[in-house]
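Chemist: Each in structure tokens, the structures are laid out below.
All of the numbers you see were taken from the coordinates with simple rules; none came from a lab. Quick caveat: nothing in here was measured; it's all calculated off a predicted structure. Cβ atoms are built from the backbone, for glycine too; each structure is taken alone.
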Structure P
Amino acid sequence: MDGVKGKKIVIGITGGIAAYKAAEVVSSLVKKGAQVKVIMTAHAMEFIKPLTLETLSGNPVYYDMFSRPGAWEIDHISLAKWADLLVVVPATANILGKVAHGIADDLLSTTIMATRAQVIFAPAMNTNMYTNPIVQENISFLKRKGYMFIPPAAGRLACGDYGEGKLADIQDILETIENYFSRKSDLKGVKILVTAGPTREYLDPVRFISNPSSGKMGYAIAAACAERGAEVELVSGPVSIAPPPGVKLYRVETAQEMFEKVMEIFLSCHMVFKAAAVGDYRPETYCPTKIKKDSDKLILTLVKNPDILKELGKRKGKCILVGFAAETENIEEYATKKMREKNLDFIVANDVTRQGAGFEKNTNEGLLITREGEVIAIPQMDKKEFAHRIIDEIIKRCPALCQGAN
């Protein structure tokens, strides 16, 4: 936890039975040298008293926008500016709903609205509340807006129910906080190329061959790299999601267009994440006018598209090349074969038939395989966090990546 030393962290505590666990988070952060200030909601104070948090943090506890009339600073503004990071633990359905809908009616929600610091939510609530579609929609919306989440654990809840909704383990919360600070600039000076989304191969002006890739994984990788300070160039097929902040975007449609753009860019890059689902074949001929239904059969002749990943493997030099393998069987075997044939340094393999790991999903799970044969299993999690985990593992094995780029 040395990564938090000297960091200014605001801990927000809301009204759930897990509120008492926030005391351990505060205590652990202070012991490791962090400066911690606590905001409590009125409901949180029904579960744990401010004096406990004041004693552990060594600072006054904030709970009412109007409780300090003698202070010259406005609390929600001063705390918002002071924080390097704001963590809400536990985060109830109520606070998630407020923030998702722009409601700022107490000190915590107002500070969250006012801060430019990263906000991390650690939800904890009854499993039926957590799985309620409205709560899940709020969580998805907040993730899209850049808020981070520490997913709750499954287990026996205080109400006696069993399921998702239990506050994440304290060590997981502390590790997430540490990782946030350690990741913040570890790719500064590193130039990274990411490809994402599907390609389209047109038969005529209104019909094309494609695949169901949403681009979410590639965009999550681009966003994670940018958050860690990298200079990111994103070559994207047609998708319906907004590009991440701080990323240079190039839009393409066909495999040939993606090939040309990637070959133009990659020589200046330190690392490439080849996450796009590129069409292997294209129609041999293109009809400039709409094909009419004049017969019961339409016979198409397909020809191979350029193999972008294989070509990168031939030319990569010192560039670190990371491929992806979306498989339905023999995952590790097929991915390893692909890695060797295309001269990759790493490959991320997943079983697209598994729930929560296929195309268009917001989560992913899979294996990161190294060219030395090491296999790292990454459990199911949000695609942004999945991306960070991949990057973490690569940096561990390629420390010169960061050292050599700066």
Structure Q
Amino acid sequence: MYSGKNVVIGVTGGIAVYKVADIVSRLRKQCVNVNVIMTKSAQEFVQPLTFQALSQNYVVTDMFDEPKTWDVEHISMAQKADIFLIAPATANVIGKIAGGIADDMLTTTVLATKAPVFIAPAMNTNMYENPIVQKNIETLRSLGYLFIEPTSGRLACGDFGKGKMAEPEVIVRELLKLLSTGRDLEGKKVLVTAGPTREAIDPVRFITNHSSGKMGYAIAERAAARGAEVLLVSGPTNLPTPKGVRRLDIHTTNEMYRMVMENYEDADIIIKSAAVADYRPETVAENKIKKGDSDFAIQLTRNPDILKKLGEMKRVGQVLVGFAAETQDIIENAKGKVDRKNLDFIVANDLTKDGAGFKGDTNIVTIIDKSGNIQHYEKMDKRDLADIILDKAKTIYSKE
């Protein structure tokens, strides 16, 4: 149970307000203390009395209500929150928070809190896909706000498409996951590598791979949320830096090698999820290579094996985690890497499976540790997998 944990829920004006009553009820059954702030529009859908009865706390509805305590109310609520949830989150409130506007109790409290903020959007499909709304969402993501994606289906307006607020059980699961881990990695230093590397052929062409960096960024995000001091060494991606993460950008495998070697010694946990190029062109043309009438061959030379080098150099008590993206003989290839590279465990995924590997938001993996234990995991969100990886790394670190 979660006695002593506090969740503040900001309820805005959307038809999905009725789902929030279920969220409050589910949280209370887990002994979570819940405080609710309702906007004026939200009260047009559900009366404050509903949330007051479910939460067993008075509901804040206005900046200028008569105060129930001697605290400055929006500051008091902002400080007591372990998690802040906005559900349903309309395009209007997302835009106001992204713009730093604080014109009611909800937006004022959100801007004053240092707690993780989850946002569960709910709106018409066309509104959700509007470039302005998407830009506001990306702005908030880049600042560390956490989004619980809406689902697709029939909307209240009769349209079909993405915009339905996530179901209460999904939202509550996300909240409880964060409440249960808390800041269990506080005091730990975590080094994560992510994304692809690029090896130049000439000034306009390069060799690379399909890695988006999403897995490594999810690990960095979750490690930081759990209190770790996180250094992310990243190849080229389009992803925003997770909140609380220090990021160093590189392009080539050699650059990543140098950056990792400069920083690995202080790390307690090293998670090498980057998809680096094993080879690079032996020479890089000074000018663009022009197309000719005959075939063209590129001579490749080996890049340094960063993971193997880390395995040779890791100190006692340091945890080293590798990744293996394979298309055949998954288990045997991954087992070989654990042994050859002195890993504590490896995360192997089969790139031929739908929902696994590069670019997507999900993964399907098998984790193999140095004792030969094998654990298979079905398709899941990369953030959920990130917590599994961090849990295992923390357990190993604690035993060292």
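Chemist: So mean count of other Cβ atoms within 10 Å over residues 88-95, computed for just one structure, reads 22.8; which one of P, Q is that? Before the final figure, lay out each step's value.
Modeler: Working: P: 25.2; Q: 22.8.
For mean count of other Cβ atoms within 10 Å over residues 88-95, the value 22.8 is produced by structure Q.
Chemist: Matching task: 21.0, 69 is the computed value of Rg and Dmax of the Cα atoms in Å, for residues 48-279 alone. Pick the structure from P, Q. Mind showing how you got there, number by number?
Modeler: Working: P: 21.9, 73; Q: 21.0, 69.
Comparing all candidates, it corresponds to Q.
Chemist: Okay, next question. Ranked on distance in nm of label points 7 Å out along Cα→Cβ at positions 32 and 80, which label among P, Q comes first with the largest value?
Modeler: On the way: P: 2.8; Q: 1.6.
The structure with the largest value is P.
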